[in-house]
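In what follows, structures are represented as C-alpha cells.
Read-outs throughout are calculated quantities, based only on the coordinates presented, and are distinct from any laboratory measurement. These numbers were taken from a predicted model, which means no experiment stands behind them. Cβ atoms are built from the backbone, for glycine too; each structure is taken alone.
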Structure 1
Amino acid sequence: MEKLLLEEYGLEVTALEKSAVGAGSDTWFVTCKDGRYVMKYPCESEINHPEQEPMLCEYLLKCGIPACQFLKNKHDEYLSKDSQGRVFHVQRFIEGRMCEWNTAPKWLLMQSAAMLGRIHTVLKNYWGLPIGIGEDFFRCMTPENALKSYENSLRIAMEQKDEEVIKDLQYRIELMRSFPEYKFDTRRLTCQSTHGDYFISQLLCGENKINAVIDWTTACVHPVVWEIVRSYVYAAPSCKDGDIAIEEFVQYVGEYCKYAELSEYDIENMAAVFYYQIAVCDYYGQYYGTDADNRYIYLQQARLSTKLLKWFEKNEKELKLCLHQYWKKQSLQVIGRQ
C-alpha cells in the first residue's frame with residue numbers, strides 16, 4: 001500500500017491505520033510527511049458508485065456543504081486500482097470525532113436535521129444519480145418476497161443457533177404474513193438526489209459543530225422523508241431501544257423544514273415509507289451473506305430495525321397524526337403571514 005500510494009499519488013507514507021468503522025468497505029487512515037489522508041476501498045455493491053463521489057463532493061463544497069475533498073492520481077483520475085484490480089480512492093483527512101449510534105447531544109440532533117435540509121436544497125437540481133428507493137423498489141420489495149427472504153435467513157440462524165436472531169426473524173415472518181397494504185405514489189413523494197446513507201456515522205463533529213458529511217458513495221435519488229426518519233432514529237438517544245420520542249421527532253422535522261420544503265403528501269406518508277422499508281428489507285440476510293471483518297454492523301442494523309418495527313406497528317398512526325398537526329399548524333402560520 002505504501003508503494004502504491006507513492007507511485008500513484010506521490011505520497012510518502014509514515015503510518016497506516018485501518019478504520020474499524022463502516023460496513024463492507026475497507027478504509028485506511030494514512031499519515032504522510034505532508035499531512036493526513038484517507039484511503040478507501042469501496043465495497044463492491046450495486047448501490048455503491050465510487051466513480052460519482054468525487055465530482056458530487058466537489059459540487060457540494062462549492063455550494064457550502066462540508067464534504068470530502070479527493071486527490072487525483074498521476075493519471076489525472078480520481079479512481080485508482082491496486083495490483084488485484086480493486087478500486088480505491090484517496091481523500092484529504094478531516095478532523096473530527098464520530099459519535100456512536102443513538103448518542104447525539106441535542107445540538108448535534110438539530111444540526112443534523114438542518115444539514116440534511118441544506119443538502120437537499122443544494123441537490124434539488126443535481127441530476128444523474130441512480131435511483132435508490134423508487135418505483136422498482138416498491139414493485140420488487142414486497143411483503144411476499146420479504147417473507148421468503150426471512151424464511152431463508154431463519155434457516156441459517158437456526159443452523160448457527162443464533163437465538164436472538166431467531167426470535168427477531170420469527171417476529172418479522174409473522175408481521176409479513178399480515179402486513180398492511182401500502183401504496184405510495186412516487187410521483188407525489190419528493191424524490192431527489194441525496195446522500196443515500198445520511199446518518200450519525202457519516203457526520204464528523206467538532207466542538208458543537210458538524211465539520212463534515214462523509215461517505216457519499218451511495219448517493220442516489222430517494223424519497224427525502226425516508227432519509228429524514230432514518231437519520232433521526234440512528235442519532236436520537238431515545239431510539240436506542242426502538243422507541244421514538246414523537247415530540248422530539250416533530251421538532252427534528254421542523255428544523256429540517258427551515259432549510260428545505262416538504263409537501264403535504266410527504267408529511268402524510270413519512271412514517272409509512274420508513275416503516276415499509278425497514279419491514280421488507282432483510283438486514284439479517286446481508287449479515288449472513290458477507291464475510292467482511294466488520295459484518296457485525298449489519299447485525300446491529302438488523303436488531304435496531306426490528307426494535308423500530310415493533311414501535312411502528314403500535315405507534316405509526318399516532319406519529320402520522322402528530323406530523324399532520326404540525327403541517328396544519330405551519331400552513332396556518334404561512335397563511336397568517338400572507
Structure 2
Amino acid sequence: MSAGDLIVQRHEGLYCPAGDFYIDPWRPVDRAVITHAHADHARTGHGHYLAHTKAQGVMRSRLGAINLQPLEYGEPVIHNGVRISLHPAGHVLGSSQVRLEYGGQVWVASGDYKVAPDATCEPFEPVRCDTFITESTFGLPIYRWQDDKEVFAQINAWWAANAAAGKASVLCCYSFGKAQRILSGIDPSIGAIITHAAVEPLNRAYREAGVALPETRTVSEVKDAADFKTCLVLCPPSATGTPWIKRFEPYSDAFASGWMLLRGARRRGGYDRGFVLSDHADWPGLHSAIAATQASRVIVTHGSVPVMVRYLQEQGLQAGSFQTEYGDENLEEKQELARTESAQGATDLIVESKT
C-alpha cells in the first residue's frame with residue numbers, strides 16, 4: 001500500500017485514515033461502516049455502526065442494543081471530510097458496497113456481492129471508482145453458476161418426489177440470506193415449509209423489510225403430524241447432527257451452497273443431494289463486476305486471492321491483496337445457533353428435542 005491510500009489494512013480491520021473509521025472491522029473500534037450483517041462482517045463491540053436501512057433489523061436482532069445509524073442507498077454522509085455512500089451489493093438483505101470519496105480519489109469496498117438476480121435484495125450496482133476492493137470467495141474458473149430458475153426447479157422436483165414417497169425433504173442452508181432466497185424461489189404448493197428456530201427470526205426480519213416470502217412454520221406450530229411426511233425443512237447444516245432432526249424421519253437431506261459444485265464437498269457432508277446455489281459471485285460474475293467499475297487498481301480479499309490477483313495482473317490491472325478475517329462460514333453458523341439458544345433460553349430447542 002502507498003501513502004495517501006483511502007483504505008489500509010490494520011490489526012482491527014480495513015481502516016480509512018482520512019475519515020478515522022473502519023469497514024467491517026473484526027475487532028472492536030470506535031466507528032464502523034458495515035457492508036452486511038453476516039457474522040464475519042458485522043461483529044459486536046463497536047462504538048458506532050453505519051449500515052443500510054434494510055440491514056438494521058437483522059443487525060439489531062443479532063448484535064443487540066447497538067448505536068446504529070441507518071443510511072439509504074446513494075444517500076451521502078460526510079465524516080471528517082470523507083464522502084461516504086452505500087450502494088447495493090446483491091448479496092443479502094441490506095448488503096452494501098461502501099463508496100469513499102476524498103482528495104480526488106474514489107474507492108469502493110464491495111464486502112460480499114453477487115451479480116445474479118435475487119428477489120430478496122436489491123441487485124448489484126456497479127460503481128465507478130479508481131480502486132475496487134473485491135471478495136474472491138469463488139475466485140476460480142471452475143465456479144460458474146446455473147440460472148436460479150434451473151436450481152429452484154431441481155429443488156422443487158426433489159421435494160415433490162420425496163413427498164410422493166412419504167419422506168420429508170431436509171434442505172440445509174445458511175440461515176441468513178440463503179434460506180430466504182430459497183423460500184423466494186420454491187413452490188409452496190408442494191407441502192408445508194418448516195424452518196429451524198435459527199431461521200425463523202430472519203424470515204421475520206425479511207418480511208418486516210417488505211420481502212415477500214411464503215408461509216413458514218416452526219416445529220411447535222405444526223398441528224398435523226402428517227405434514228412431516230411431505231414437508232420441506234430449512235435448517236442450518238449443524239442441525240442434522242442433533243435430536244431435533246429425528247422427528248422428520250424418514251427423510252432425504254440436501255445442502256444448498258456454491259461449494260456443492262465440487263462432488264467431494266457433497267460426499268464429505270454425506271448429503272443425498274447437493275444444490276449449487278451461492279450468494280457470492282462466480283468467476284464470470286466477479287470479473288464482470290470488476291470491469292464495470294472501470295477501476296485501474298483492484299485489491300482482493302478473502303477467497304482464492306493468489307489466483308485472482310495473478311489473473312487481474314495478467315489483464316493489465318494493478319492488483320494486490322488485503323489479509324482479512326472474512327469468509328468464516330463456521331463462525332456464522334456457530335453464532336446463529338448460539339443466538340437461538342440464548343434468545344429462547346434453550347427451552348424451545350430442549351422441548352423440541354424431547355418430542
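Worth pointing out:
- With distance in nm of label points 7 Å out along Cα→Cβ at positions 172 and 228 derived as 2.7, matching label from 1, 2: 1
- Which of 1, 2 yields 20 [relative contact order in percent (Cα under 8 Å, 6 or more apart), calculated]: 1
- Source structure of the calculated read-out (helix-only ellipticity at 222 nm (-39500 (n - 2.57) for each DSSP H run of 4 or more, over all residues; to 500), -15500) within 1, 2: 1.
- Origin of the value 4.1, where distance in nm of label points 7 Å out along Cα→Cβ at positions 108 and 148 was derived from one of 1, 2: 1
- Source structure of the calculated read-out (mean count of other Cβ atoms within 10 Å over residues 92-99, 26.9) within 1, 2: 2.
- Entry that produces 4.0 once distance in nm of label points 7 Å out along Cα→Cβ at positions 44 and 236 is calculated, selected from 1, 2: 1
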